[in-house]
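Bear in mind that the values in this text are calculations on the coordinates, not laboratory data. What you see is a predicted model, and the numbers here were worked out from it, not measured in a lab. Cβ atoms are built from the backbone, for glycine too; each structure is taken alone.
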Structure P
Amino acid sequence: MIGGNSWAARNQFASAVPSIAAVWWEPADDLPRKVIYDKRTDRAPSASFSQVNAEMAEILRRYVLDRARSYEPKTVIDAYAGTGDTAIPLSEQGIAVTAIELDPDASAWSAARLTEPSRAITARVEDALPGLLPADLVILNPPRAGVDARVTETLEAEVGHLRGVIYVSCNPATLARDLSRLPSYRVESMHAFDMFPQTAHVETVCELRPAGESA
């Protein structure tokens with residue numbers, strides 16, 4: 001549930017619809033989201049974003065993991081990490097992953113499952129990223145609005161210390177805008193996933209390498 005500044009009947013709402021597993025409320029005015037009702041005990045926090053097309057989401061996740069492993073990184077920054085679907089399996093292979101996620105519940109879920117020395121940080125990516133680089137690889141999976149300009153500025157400044165960037169986008173327009181802010185990188189590969197069949201929406205995985213690096 002999104003919007004409003006008060007919800008007096010929220011408990012009655014949850015009780016009246018027993019089939020609902022969880023109810024989260026995101027008030028107006030940028031107030032933090034609140035769990036109203038949650039009877040789940042072993043699943044990731046529902047307030048963290050997840051894809052509705054689970055089958056295609058798993059195919060995309062495996063592709064991203066495969067591309068990430070191809071760099072043989074020792075250190076990875078997983079930005080907009082959610083509940084750690086990408087960070088956790090990488091950490092299990094001995095890669096030191098720093099997962100950045102603003103949602104505190106999703107970040108806590110990830111932190112409890114990451115293998116040391118990997119860690120989860122609850123923060124805005126644009127605030128945390130400068131202090132976490134250099135790293136071998138950066139994975140970006142932002143919302144439809146794309147990344148903050150400070151993120152691309154940081155990546156530009158660190159181009160000489162990165163092997164690559166993997167950008168997972170759900171909005172081709174903001175992806176194009178963000179790529180235009182990264183002139184020091186070249187597009188190594190781009191792969192589209194039909195996450196929402198029979199719609200105009202598409203999920204894109206764009207792989208970037210420093211422009212001066214040979215193929």
Structure Q
Amino acid sequence: MGDAGDLTLSNRIEEALSQIADAVESFLRSGKRIVLLGGDHSVSIGVIAGARRVVPNLQVAVLDAHSDWRDSYNGSRYSHACTVRRIWELVEGRVWVAGTRSFVGNEDWSRYVSIEELPQKLDPSRPTYLSIDIDALDPSLCPGVGNPEPGGLRYEQVISLFKALSEFSLIGMDIVEVHPIYDPAEITAVTAAKLVQEGILAFWGK
């Protein structure tokens with residue numbers, strides 16, 4: 001376990017995602033597990049692209065207030081609003097999403113489930129990656145996000161999910177979309193940091 005530091009990324013989104021993919025591939029090939037801190041949710045596309053080079057049968061669990069199912073947004077297929085759609089393509093449909101309250105309208109609805117159903121949808125025999133957009137949590141708990149949605153998950157529900165996934169083979173996780181400027185009290189950052197700690201303990205602390 002160690003801190004690999006910050007990645008220096010290109011300002012061009014496709015190049016940045018390629019750089020993330022290369023770094024993730026390198027870490028996984030060396031036997032490491034990864035915890036990535038974003039950044040907007042598009043960084044997870046690069047993570048999954050790199051992970052698939054090493055773990056072709058990967059499945060992905062996502063917590064997100066938004067369905068992120070657009071094919072493109074503001075002229076980009078790699079916007080944060082397209083993340084689940086791109087991951088769905090990368091892992092051949094093996095992605096499930098919980099915590100969603102905002103939809104586009106043309107989603108693959110079988111991908112969107114309750115947080116209690118999420119572990120049941122995952123195959124315990126497959127390597128798993130967990131991506132957490134912090135806006136999946138209720139904005140009263142995590143106000144420091146770019147696109148808050150009323151309602152949302154409680155902290156205790158996410159911890160219960162960690163426990164349910166502790167018997168799975170987690171290759172990594174990320175927590176993204178923390179916007180400190182919107183939360184001067186730093187509640188969101190503290191919650192995200194605590195989730196990182198609890199996730200590491202649940203998945204790799206044995």
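If log10 I(q)/I(0) by the Debye sum over Cα atoms at q = 0.12, 0.15, 0.18 Å⁻¹ comes out at -0.55, -0.90, -1.39 when worked out from the coordinates, which of P, Q was used? Derived from the structure labelled Q.
Taking mean count of other Cβ atoms within 10 Å over residues 62-69 as the criterion, which structure among P, Q has the greatest value? Intermediate values should be presented prior to the final figure.
Working: P: 16.2; Q: 25.8.
Between P, Q, the highest calculated value is found for Q.
A value of 14 was derived for relative contact order in percent (Cα under 8 Å, 6 or more apart); which structure in P, Q was it taken from? Mind showing how you got there, number by number?
On the way: P: 14; Q: 21.
Label of the originating structure: P.
So if we calculate distance in nm of label points 7 Å out along Cα→Cβ at positions 94 and 126 for every structure here (P, Q), which label has the highest result?
Values: P: 3.9; Q: 0.4.
Sorting by distance in nm of label points 7 Å out along Cα→Cβ at positions 94 and 126 in descending order puts P first.
One of P, Q was used to compute Cα extents along the principal axes in Å, for residues 134-181 alone, and the answer was 35, 19, 13. Which one was it? So the calculation was done on Q.
From P, Q, which structure was helix-only ellipticity at 222 nm (-39500 (n - 2.57) for each DSSP H run of 4 or more, over all residues; to 500) = -8500 calculated on?
P
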